[in-house]
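Chemist: Given below, in the form of structure tokens, are the structures.
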Structure 1
Amino acid sequence: MNTLDAPAPRLPLRVTPRAAIGALVADLLIAIGAALFLSVAVVGMLLALRAAQSGIELGAIGQLNTQEITRLIGADGMLALLVLQNLVFIGVAIVRVRVLRREPLSVLGFSASHPLRLALLGIGLGLLALLLNGIVGVLFVSSGVRQNQATLYPLFPGDYAGQALFFLGAAVLAPIGEEVLFRGYLFGSLRRLAGDSRTGIAIAYGVSALVFALSHSLAATEGIVGLLVPSFLIGLVFAWGFDRSGSLIPAIVAHAINNGVALATLLTCINNPGVCPQM
């Protein structure tokens, strides 16, 4: 089969399938659990620190609304949180593959023999992800389902410095860390276990996309299904890009395009009230 880039070597896992799956589950629990712990810890510390700076008593924090809480956290606080979370994602994958398994990082997709071709593939996949997001979004909105992920972001009209920091975290850092964990490590490990089995390959795609989607469901408190479905679909698209090329570059580029365009659209609406439909 011709590919745009030489696929990463599909080295056989040096453990039994049961042990490999057990390690996958453990690593995902560690990565996502650590990310959640950091979220709670960092947000708690930021709220306490900034409440003190603003003269707000700790007991009054629980009475603040969502917008007031996100303003206290700030875009710089959110950026720090994203940096820590994605370092955990990358660290867990690298420790398991390079340190414990003693395998080359190329099995995680750390390879790029034809970077321009890989980037072009990523652009195409990014446009496809945007199309899927748009179609699914319209279908859900027309059905009365609206997810509130964006309302939890620390983004405010005119705060261009804060918006730039958040854009850096969401459109640059998050795609790298998430692709290393969910595509390079999770999907890559399952895909190698599957070998030439069509059922196994389908399971690798489905499980990795589902875990990716479920992890994103934590970013909303309403209309979660409106976030789960498009996240699952683009998870399949990004996995195909990795499987097709053997490199993480297409998936990272596509992920960055999807997040970047969506966030740029959101910022346009925030900075120009009345231009966009109901936020």
Structure 2
Amino acid sequence: MSTTGAVEPTIVVMAAGLGRRFGGLKQIAPVGPRGESLLAYSLDDAAAAGFGRVVLVVRREIEDAVLAHVRQHCGDRDYVAVHQDCFGPPRATPWGTAHAIVACRDAVAAPFAVVNADDLYGAAALTQLGEHLRGPDSGPGHAALVAYSIGDTLSAGGGVSRATVHVTADGRLARIRERTGVRAVDGRIVSDTGELSPDSLVSMNLWGFDPSVFDLLAPLVDSFMADHPDDSEEIVLPDAVGTLIERGQIEVTVLPTTSRWVGITFAEDVAPARAAVRAMRR
């Protein structure tokens, strides 16, 4: 196991989504008093936690809008834009979040965190992950996942996708399963495949990786693209990491957090997000 020492980690932002359920460019939807997005707040939290370079995985058509927004609200930092839609063969629908990570491999040379552009993870969670990436348990063959309580991650607007997390006694990720249609119904939490425990931990795609993960993910993504050239299936990061765990190629430390999460999936989520940001940023 290697130690990253004082290396300044990178933050990779997955911001190439189409926003179909939201109905617009939710990556930079204004939630703050001066038009700040959840993305802008996350980048401020990341800077305070010691993250340096910002890699924005976007589509070509939205690059200018996203970069203008983050420069306006986060200042002049080391921003790099990567076009996910230029990586691999063209397809009408996105290839998925695992594909997004492999697409940015040439822009990342340091340990890195992964975040969604439409999620605000909380300063404490990013600080916790940054400390892990600079610590002795980070290096080739090792990764980290910040996990949230499922009940704290639901949307009033409808069912959402969440990856349930199963943890070993020593705090490692044993398995992870992507579930769709996760929602609250009559005091219960259900998904398209059945009821879930209210004590479940879930991934919100707040991951920490060593750059060696690119060599592990790339073959999975290449194989997926070859098998799904014309459909709408996606290779999502939880499934890809789960495969690497099953093969014994990676160990993932689970970092449970009580940090408050705020996210936007549907247009109905904007008003609660604005209220949450007001309460968090007083």
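Any read-out appearing in this document is the output of simple, stated calculations on the displayed coordinates, not a laboratory observation. Worth saying up front: this structure is predicted, and the values here are computed from it rather than measured. Cβ atoms are built from the backbone, for glycine too; each structure is taken alone.
Chemist: Upon calculation of percent of Cα pairs over 20 Å apart, for residues 31-142 alone from the atomic coordinates, which of the structures 1, 2 produces 66?
Modeler: Values: 1: 66; 2: 46.
Among 1, 2, the structure yielding 66 for percent of Cα pairs over 20 Å apart, for residues 31-142 alone is 1.
Chemist: Shifting gears a bit: Taking helix-only ellipticity at 222 nm (-39500 (n - 2.57) for each DSSP H run of 4 or more, over all residues; to 500) from the coordinates of each of 1, 2, which one would give -8500?
Modeler: Working: 1: -22000; 2: -8500.
Checking each candidate, the match is 2.
Chemist: Right, something else. Identify which of structures 1, 2 gives the largest calculated value of relative contact order in percent (Cα under 8 Å, 6 or more apart).
Modeler: Values: 1: 29; 2: 26.
Checked 1, 2; max of relative contact order in percent (Cα under 8 Å, 6 or more apart) sits with 1.
Chemist: Between 1, 2, which one scores greatest on distance in nm of label points 7 Å out along Cα→Cβ at positions 95 and 239?
Modeler: Details: 1: 2.6; 2: 1.5.
Ranking 1, 2 on distance in nm of label points 7 Å out along Cα→Cβ at positions 95 and 239, first place is 1.
Chemist: As an exercise: Kirkwood radius over Cα pairs in Å, calculated from one structure in 1, 2, equals 19.9. Which structure is it? Walk me through the numbers before you get to the answer.
Modeler: On the way: 1: 19.9; 2: 18.9.
The value was obtained from structure 1.
Chemist: Using the calculated result 1.70 for Cα Rg over 2.2 N^0.38 Å, for residues 87-158 alone, pick out the matching structure from 1, 2. Walk me through the numbers before you get to the answer.
Modeler: Numbers: 1: 1.70; 2: 1.36.
It must be structure 1, since only it matches.
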